[in-house]
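Colleague: Before anything else, here is the set of structures, which you'll find just below.
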Structure P
Amino acid sequence: MKNNLNLNEALKLITPLNSEAMKKAEELQGNLIKPLGSLGELEKISIKIAGITGRSKNQIHKKVICLFGSDHGIYEEGVCSSPQNFTAKLMKVYAENQNAGINILSKQANSELKIYDLGVKNLEHHKNIITKKFLPDGTNNFLHGRAMSYDTAKKVIEFGISTVKTLKNEGFNLIGTGEVGMSNTTPACACIMAGLKSMDENLIGRGAGLNDESFARKKNVILEALKLHEKNFTDPVNIISCVGGLDIAAMTGIFIGGAVYKVPIIIDGVISISAALMAFLIESRVSEYFFASHESLEPAYNRAAEFMNLTPPLKLSMRLGEGTGCAIFMQIIDDSLAIINNMGTFEEF
């Protein structure tokens, strides 16, 4: 398999889950010393991972959370309560391990954290940040035109796909998705609504705590932008190009890459699930390779999860982002695999 697949090449390599491995894992679960099905989601997780890897028993050798930073031109429309330079400031906090939420929780989960600058304004190179500036100042204001060109959106998706291959070659076999970028719930919600062909303003959430005036502005901006670009929503890459973000494009590639390279991928919050939805609309089989971690407070999240038939097992009223939900869910995956790998069987008694 060549190093850098284009999108079409990658899609041709996606296959269904390994049914034989799943059957063996299900039989193993049935023989463990517990009532059948009594560990619920923990059993289902181990069976699904068996289908992903093709092995009935699995171990997580190395975990990583990929945190994608990017700025968004739609910020100009007053849809965010925080200064835009917070994106760059937070990237430095993460890179210098200054105990932000994701620093603490990824350490707790024994996960590495890889930080990518896809297009953050005024962020200089940092030794702990992977610099891949597709657009140095982030995307354009999609209320007045495309957020990025179609070619850029496709290149960033392909970068996400190749990132999974790189990480797998480095020994990582569980990947979480995270992001940072002021106002990024706006493109995430716009992508979800465009993908679901919905103009329901009730899908638009407050993001990081907008006041009533800013929240009303956010709704108007998204609805106007959807009307502006509607004729161009011919495929998910076009949706990302029109109203998406660099972070969403990269995570879309991560979700596709998980299906190509047989690596389980974890969804975090609403920005993450918007990318999962774009990947799903490109190729529905990718959903067999990812897990929803927790139910976000953003209303668009639930609609996207329902559309993909995903039921996030955790309800923690979280809306931080950064991949924090992935870090928590990684520990649940550890528990799931510990059960199938180590619990005794009835035959042993």
Structure Q
Amino acid sequence: MAKSNNDFFIDFEKLSRNRTILLVGRNWAFIFLTFMLILFSFLGKNFFSLKNFNNIILGVSSLLLLASGETFVIISGGIDLSIGFVMGFVCISSSIIMRDLNAAGYSPIISMMTGSLIGLLLGLIPGFINGFFVAKLRVPPFIATLGMWGIANGLAWRLCEGFPVGFLPLQVRDVGNAYLAYFSPKKGFSFLIKPELTEREDILNLVKVIPIPILLITFILIIFAFILSRTRFGQHTYAIGGKVDAAIRAGINVPLHLIKIYIISSFFAAAAGVLLVFKLNMGVHTQYTSSYELFAIAAVVIGGASLTGGKGTIWGTLIGVLLIGTLNNGLMMMGLPIFYRYIATGCILIIAILIDQFFPELVHRE
């Protein structure tokens, strides 16, 4: 005799109480990341090396910032599609300011600090507008942020006219590509200051340890992870994502809180844009930043956040970003075309959404 639906749910409840199943369900992304590290170490030439791990971390640094801001939005029950082009807009704006101040004779430090600060401030504006439309005018987050997606794209395009912005201070590249320590078999260890090497073999053998931008990003993530998990602001964010009506009855100023959430998302996008300037030593055309918002959303969901709101963590998002970065890097080192990387990322995202939709008891802690 076939089991009824009720029988199925009873069996599933028993399954969800199994500690091993719970452990795997709640940490499946980390387990899959570990599996990929082992697999690519055998299949990818020179994959398991400090140099390649540095490449992975630096490669996902901008995505990590975008996804961290997106985490706040998704936990609150919304979505922000504008972050990719906000990053591009800030990247172009900051680089133009740095270039013009440098050309006017200002010192490199003044040029870089002014360009970075103004870029960060400009990046807050889209977040405020997004939050105002979503919270005050009740525009669906998808529509409001999609509109800002187009506006930021158009503004960046107009500013750079479709071309990269160059002629920045030479120190920009030095700052963006600095490491905490260097080791040369010829000159030994040196901290912060890259040793001067002339021989090609010595340059190739130089070991770089911990990129400085990653230290700054880690510091930012620790602060916002603490805010999300240990403060009243974080509790209110989860409450709004869980059930808006209950949050209102609890006395939370939901509209103001949502505006702050979207400003945080925009701040992270702006920080990613400034970081991109220092990494590339130029302001890149905004099309370079297209699709970043999709990968950021994918990383947040893969990291355990629920698209319905109320669930997610910064550290889960970090795992999701590393998973995507490792997957892309491993497939690239195996010599596979880029479209395979998009297909693989899409498949993992679909798996994450299916797990969230059909087995939420396994992946979300109460």
Structure R
Amino acid sequence: MKIFPVIMAGGSGTRFWPLSRRARPKQFLALAGDQPLLAATVRRLPPLARAADTYVVCGPAHAVAAKKLLKELPARNFIVEPCARNTAPCVGLAALHVAARQKQGLVAMLPSDHHIARPEAFREAIAGAARLAALGHIVTIGIRPHAPETGYGYLKVGAKLPGKAKGRNHAHKVERFVEKPDVVTAARYLADGHYLWNSGIFVFRADVILDEIRRAMPVLGEQLDAIQQSLGTPGYKKTLARVFPDCPSISIDYGVMEKSQKIVVVPADFGWSDVGSFAALPEVRQTDHLGNVAEGDALVIDGHDNVVIATRTRPVAVVGLDGVVVIDAGDAILVCRKDRAQDVRKAVDELARRGRDEVL
């Protein structure tokens, strides 16, 4: 069973400023190990999928860096979007490329900036999802929650999928997609037992997702058809540059998945984290006995649950504080409460308003 992984490597990475910048977004940072998240995403795939069958979708600003980082992938496997139009056009464009090689090709759409602690369990989950997708289902991986997390979207699990085909006994219909909840609602979801974290991982046949896009988003479907006609011709880049910027900017969840009758979910647990902000680093980095992440020339005294990252050229000391984030990137410093780490983008927006492009 051949699987075509497609890595979605767009995004500006504002939640990890000042480490992330426009030219170096989150997926190019080594936040959860010794290699950038994008490289780790690609290199955990074998032997499930070959490099020759793995695609990366990114924007023109990051294409050169992605190709340099992932030299094992053929140059033709980098799908460069002319501009960012969210994940529905991204998924559709990637499906066109896979369908050109194999009409019913099995596609695994994967975010480029997540951490997986147990890659073997991850590959097993994707393989099981692919067996279901081969039957015409659109399969998403739902992560069993272990805490009332407010930073993730959720899926409400519906009825078990009927039938005795391999993997079906673990699959359920998706009753509904749920937005990021407040802490009280998240605690209720956890206690209920019928909710899973939405991992953003989908597995489907290329022809099935293209048909679902045409049904749910007919305008996007027509635009993709126009691009499809130019695939493999000298006019492809010109057609893409003309058509793609007019595609609706909407997520695949909103645009297609929430309207599809073919969507099913497979629960999984493989040490998943979306590494959504600096507050998530203790989940994926080494901490001391008081829960502090202290890296570079960083020092924490009489404090717990802090994230302190310094350069190796000057020390940063945090004394008598709990639950703070201090990031020294050399040319910019971030200080915030850990529970406000999701609001780092507000600082980025304000710096942009002030014209401070040199640090963005």
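Rule-based calculations on the coordinates, nothing more; no lab input. Computed from a prediction, not measured in an experiment: that's the story for all the values here. Cβ atoms are built from the backbone, for glycine too; each structure is taken alone.
Colleague: Quick check on the output: 1.4 is distance in nm of label points 7 Å out along Cα→Cβ at positions 208 and 320, derived from one of P, Q, R. Which one produced it? Before the final figure, lay out each step's value.
Modeller: Values: P: 1.4; Q: 2.9; R: 6.0.
Here the read-out was taken from P.
Colleague: Follow-up. Given a value of 25 for relative contact order in percent (Cα under 8 Å, 6 or more apart), point me to the structure among P, Q, R it was derived from. It would help to have the intermediate numbers written out before the result.
Modeller: Working: P: 25; Q: 32; R: 19.
Going label by label, the one that fits is P.
Colleague: Matching task: -8500 is the computed value of helix-only ellipticity at 222 nm (-39500 (n - 2.57) for each DSSP H run of 4 or more, over all residues; to 500). Pick the structure from P, Q, R. Mind dumping the intermediate values first?
Modeller: Numbers: P: -15000; Q: -23000; R: -8500.
Traced to structure R.
Colleague: State the single structure among P, Q, R that was used to calculate volume of the Cα convex hull per residue in Å³, for residues 160-335 alone, giving 220.
Modeller: Working: P: 101; Q: 169; R: 220.
Clearly, the read-out refers to R.
Colleague: With FRET efficiency 1/(1 + (r/R0)^6) of positions 40 and 264 (r between Cβ atoms, R0 = 30 Å, to 0.05) computed per structure, which member of P, Q, R shows the largest figure? List each step's numbers first, then the result.
Modeller: Values: P: 0.95; Q: 0.35; R: 0.65.
Going through P, Q, R one by one, FRET efficiency 1/(1 + (r/R0)^6) of positions 40 and 264 (r between Cβ atoms, R0 = 30 Å, to 0.05) peaks for structure P.
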